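Please go over the structures that come below.
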Structure I
Amino acid sequence: MKKNKEKWMQIIFLLSACTSILAVFLICYFLFANGVPAIGKIGIGNFLLGKVWKPTNNLFGIFPMILGSIYVTAGAIVIGVPIGIMTSMYLALFCPKEIYKIIKPAIELLAGIPSVVYGFFGMVVIVPFVRESLGGNGSSMLSASLLLGIMILPTIINVSESAIRAVPENYYEAGRALGATHERSAFNIVLPAAKSGVLAGIILGIGRAIGETMAVIMVAGNQARMPKGLLKGVRTLTANIVIEMGYAADLHREALIATAVVLFVFILMINLSFSMLKRKSL
């Protein structure tokens with residue numbers, strides 16, 4: 001009876017794994033089957049390096065959107081990664097229990113806020129702040145980077161904190177025994193030992209930033225043109241898909257699906273880069 005139960009559980013687990021693999025395969029098949037032919041029709045050079053996106057004139061250059069996604073994500077990394085790592089270090093190694101009970105639920109709440117709420121916050125707070133402080137109309141690359149920098153904080157903090165807490169305590173104690181201060185032991189011994197987990201948190205944060213849509217649409221300006229500065233509007237790959245998919249048809253629709261293929265390849269490259277970094281760190 002016990003053996004039969006174990007066998008049935010193995011079958012259920014196998015089916016679950018196969019379902020996950022099938023879902024990934026179907027998504028990949030849909031993207032590449034519909035997107036790659038469109039790239040062939042437009043021309044890979046014209047599609048990836050073209051600077052003009054005018055579907056009514058059959059011009060489908062996504063280079064401005066590629067740069068927009070890279071710039072906005074890079075800005076979010078510059079803002080979110082240092083704050084996230086420092087916060088995780090504080091929570092894991094410096095924070096008193098009484099304060100931890102307040103900060104930790106707040107961070108978890110931050111992770112559960114819907115993207116559209118972040119977008120409203122950006123429209124009401126960040127956009128006016130940028131407009132009044134630095135000029136422009138406020139809906140800009142900088143606003144999008146600030147908002148995404150806030151949005152990726154919970155991911156980086158939670159994963160990095162778990163990685164830091166997973167470091168054996170004798171690492172820290174060895175540093176203290178050799179005369180290092182609490183801060184030096186934390187930053188020079190514990191943090192490097194947890195770098196694999198911290199990198200995982202950063203990669204997940206980058207994935208969140210580059211794939212975010214709704215909040216970015218609400219604060220970025222969404223002009224389909226080459227990025228011209230931090231205070232100018234920008235359109236990302238995800239925003240381009242969402243804004244135009246509702247009315248797109250024929251080659252225009254296929255070009256948007258091809259844009260999703262490019263985004264998928266970006267995410268794949270990020271994951272592969274993380275895997276290579278992880279192997280080198282071991």
Structure II
Amino acid sequence: MKLAIITGADGGMGTEITRAVAMAGYQVVMACYRSQKAEEVCRKLVHETGNPHLEVLGIDLASLSSVASFAELILGRGQQIALLMNNAGTMETGRRTTEDGLERTVSVNYVAPYLLTRKLLPLMGQGSRIVNMVSCTYAIGRLDFPDFFLQGKKGAFWRIPIYSNTKLALTLFTIDLSNRLRDKGIIVNAADPGIVSTNIITMHMWFDPLTDILFRPFIRTPRQGAATAISLLLDEDTGKRTGTLNASCRPKLLSEKYTRHQQMADLWDRTEEIVKKWL
């Protein structure tokens with residue numbers, strides 16, 4: 001039985017992705033932060049899909065040691081990985097620094113998925129697929145080093161630009177990694193779900209009700225938002241392309257501003273320096 005690993009598998013889109021992958025007959029490791037909630041979702045999905053091969057394993061993407069420990073557990077089992085879905089994400093409402101000295105959004109949305117992917121590569125081979133959940137907000141992202149890693153952005157905290165910066169970083173990682181793994185036949189793509197109604201959107205700022213009114217007509221359900229990622233994981237045709245950003249189940253044409261981004265190599269090198277003790 002083929003193995004799939006899905007982070008944030010108990011969230012809105014994560015549940016939909018896990019359901020689809022389970023129904024396709026995969027063994028699924030649900031990598032989740034809140035184990036109790038995840039176990040409830042797991043039991044529900046086992047019942048709904050008839051697939052008993054679902055398992056919850058704890059992971060804290062705000063802790064690189066936790067990510068490394070999770071990866072070591074998977075590596076110790078030695079089973080080949082067919083699908084890796086980096087789905088989990090956060091949009092913090094205030095500046096929080098992790099035990100690793102990283103801004104928390106940056107750790108959860110970018111550095112942790114980077115480390116997890118790098119650690120698990122030995123279990124992947126020809127035909128394995130990696131899908132990173134990004135966002136249309138990558139287009140307004142910018143990378144100011146070293147502020148990006150330490151604070152999310154230069155200057156005062158503002159959650160939307162920080163979130164956007166992490167999604168730009170994850171998009172560039174997708175492109176860079178796809179080029180590095182092309183000869184091994186490992187497929188790497190990014191999914192943009194659109195604006196989705198999930199727990200990541202919270203009403204903490206005074207302007208959020210107005211934002212909600214303006215964007216509500218465009219907000220998708222978790223099932224709609226998950227569709228592109230599911231397509232990239234399971235559809236035969238999507239296994240024929242790599243290094244692409246996809247939205248509404250179709251690849252988007254990216255300009256050289258992104259495919260040959262001037263900070264791509266620097267981003268890789270700086271991230272490698274941060275995670276090297278766990279590789």
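What follows is calculated from the coordinates using simple rules that are stated; it is not laboratory data. These figures come from a predicted structure and were not determined experimentally. Cβ atoms are built from the backbone, for glycine too; each structure is taken alone.
Of the structures labelled I, II, one was used to calculate relative contact order in percent (Cα under 8 Å, 6 or more apart), giving 18. Name it. List each step's numbers first, then the result.
Numbers: I: 27; II: 18.
Computing relative contact order in percent (Cα under 8 Å, 6 or more apart) on every structure in I, II gives 18 only for II.
As an exercise: Cα Rg over 2.2 N^0.38 Å, for residues 15-126 alone, calculated from one structure in I, II, equals 1.63. Which structure is it?
Numbers: I: 1.63; II: 1.10.
For Cα Rg over 2.2 N^0.38 Å, for residues 15-126 alone, the value 1.63 is produced by structure I.
Could you tell me which structure in I, II was used to calculate helix-only ellipticity at 222 nm (-39500 (n - 2.57) for each DSSP H run of 4 or more, over all residues; to 500) as -23500? Structure I accounts for this read-out.
Among candidates I, II, the computation of mean count of other Cβ atoms within 10 Å over residues 79-86 that gave 19.2 used structure I.
Starting from the value 3.0: which structure in I, II was distance in nm of label points 7 Å out along Cα→Cβ at positions 119 and 151 calculated from?
Details: I: 0.9; II: 3.0.
Only one of I, II returns 3.0 for distance in nm of label points 7 Å out along Cα→Cβ at positions 119 and 151, namely II.
With volume of the Cα convex hull per residue in Å³, for residues 23-86 alone derived from the coordinates and found to be 122, which of I, II does the value describe? Kindly include the intermediate steps, with their values, before the conclusion.
Values: I: 122; II: 87.
Of the structures listed, the value fits I.
Largest in percent of Cα pairs over 31 Å apart among the labelled structures I, II is structure I.
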